[in-house]
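Chemist: Read through the structures below before going on.
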Structure I
Amino acid sequence: MSSVVLLGDSIFDNGSYTNGEPDVASHLRALLPSWRVTLCAVDGTTTSDIGPQLDRIPKDATHVLLSLGGNDALSNADLLGLPVRSTAEALDIFRERVDAFEQSYSWALEAVVALGRPTTVCTIYNGNLAPGEAERARIALMTFNDVILRQAFSRALDVVDLRLVCSEAGDFANAIEPSGAGGLKIAQALVRTLGAAAVQKRATTVTAG
């Protein structure tokens, strides 16, 4: 039996925000009835404290899905309002924060990849923020998502860009958490990625034989 594990934060562990509607894991179970779906993700997790989740992964897990980094970006929300004297100073501040994020994210992703399972990584979506704040946050998040994309691509991992998946107000239960409807969109995108991975694995096996 194929077995997929959800690691990371409240993008996957969103049951507290759906007002009784299915969360991402429940949607996945409905879409993949012949798969085992294990939710290890925990609301509030950052790149520095994902370790305990790795200890809970079932030994028979065949695929790993990771959504991580949103809480790290949220902890740097003060960047949107810091007074600076020049664009150069602003860029230097962003560089320091993003470099620190890259080091932490790289460590976390390497620990996940070391599990030896096909892994899919998710970017950070833009959320459902108020006008004005939304535009600034979108630009700031590009720098964090650049880290996620480069780290994933350097390891030849599949990526689901959640910015393209959750893009409507109804996809969110509040400013930053996925609703039941948004969770369904996320689950559907993950299923498409898992399907591609399964096809690739079969093709590789046939070629090798």
Structure II
Amino acid sequence: MSKSENKAPSYAIIGFGNIGKALAKAFARKGIKVLVATTRNPESFASEASAIGPEIIPTTLTEAVKADVIFLAVRFESHPDVAKALPNWQGKTIVDVTNAYGVPPEKLGGQPSSRFVANTFTGGKLVKGFNHLIAAILGQDPAVHGGKRVVFLAGDDDGALTEIGGLAEDLGFAPIKLGGLSEGGLLVQARGNSWGQLIFKDLVKFD
């Protein structure tokens, strides 16, 4: 699937817990339309979505995965259920906002959690990002004291990193790329019962 030159990419958030709502607020703040879906019927969270803004469109998981860029904001244990929604994720960028805290490393085959997630989304490009901040901070306006709140991004596909970096800027954040999933990505991933060194660090970048 090639994205046409003049067609803006479409966005979806899967999961509408605290993190999903915080991401939705970021889109609404900038007037950018985003689909939101859970495994539940969209009517069950439609009023919560409309309370955030008219840009937040409740829909089914089947419809949401048609978007070009998909934020994975579910519990880590639930990501395989989302992956089953499509046989192949070719042409899609998945932003992994999950945290695998408390999941034994041996359950992940010793891999970083985001690489484990990436393997589940066959054919897709995965970027780890937007997961190091707690929901209460992520949901705030990223313009802080004349600077911009930092979001860390890691991924093995340079094109996908650039794409999500541009979206982060459109949402008002200051993206900082950490490199690949198995290198810099470890700084923003939980491993067993320990957190990566950059998780919970609320940083602001001044130009």
Structure III
Amino acid sequence: MKQYIVIGCGRFGSSVAKTLYKMGHDVLAIDGNEDIVQNISEEVTHAVQADATDEHALRSLGIRNFDVAVITIGSDIQSSIMATLIVKELGVKYVVAKAQNEMHAKVLYKIGADRVVFPERDMGMRVAHNLVYTNILDYIELAPEYSIMEVTALEDWIGKSLLEINIRSKYGINVMAIKHEGDRINVSPTAKDIINKDDVLVVIGHNNDLKKLERE
């Protein structure tokens, strides 16, 4: 079980905080708005009203003991940068920060953020893929050229093994897992595993190769 601190509990931040808590982790949620803090208080381990740009306030909360800090401050870029800088300097091992744009992201990386996320942009990409390609259930960009996709089993695959389908050779992608009916998940599929109707394959690969699946 890890300890997380989530700074900024708007729509995205509160969703992150609540989900981490439901997964069994310790979560300290911080926001400057008292009403927001009250609303989330029963769905996280602790919720505190504090100024995320006040180093003394964050230090007094003992955040150096947390494994991960997630900075999800919304429109105030300056506060986002200050909070990221402070938690990094106070010794939090891993810092994830939400960015508004590419320049904001560059600054966050410069001051020590370990990972920067663009929730609105990434969600927009995922929704677009889901709308255009009916066989694509989910889409996550790992890097500019590589992504993970959840794809429903194509008609041609049903009843065949991964070896017979020859996905790696034909499409240039790798199968990470297979989700079977009833929420059974095979996280280390072998060449002999058979694809059934309604199976969902979690695949990873270069975006150019993944597009071959989108056209099927």
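Chemist: For relative contact order in percent (Cα under 8 Å, 6 or more apart), find whichever of I, II, III sits highest and give me its label.
Modeler: Checked I, II, III; max of relative contact order in percent (Cα under 8 Å, 6 or more apart) sits with I.
Chemist: With helix-only ellipticity at 222 nm (-39500 (n - 2.57) for each DSSP H run of 4 or more, over all residues; to 500) derived from the coordinates and found to be -10000, which of I, II, III does the value describe?
Modeler: III
Chemist: Further question on the same structure: Taking Rg and Dmax of the Cα atoms in Å, for residues 53-164 alone from the coordinates of each of I, II, III, which one would give 19.3, 62?
Modeler: III
Chemist: With Cα Rg over 2.2 N^0.38 Å as the yardstick, tell me which of I, II, III scores highest.
Modeler: Sorting by Cα Rg over 2.2 N^0.38 Å in descending order puts III first.
Throughout, read-outs are computed from the coordinates displayed, never taken from laboratory work. Given the structure is predicted, the values throughout are model-derived calculations rather than measurements.
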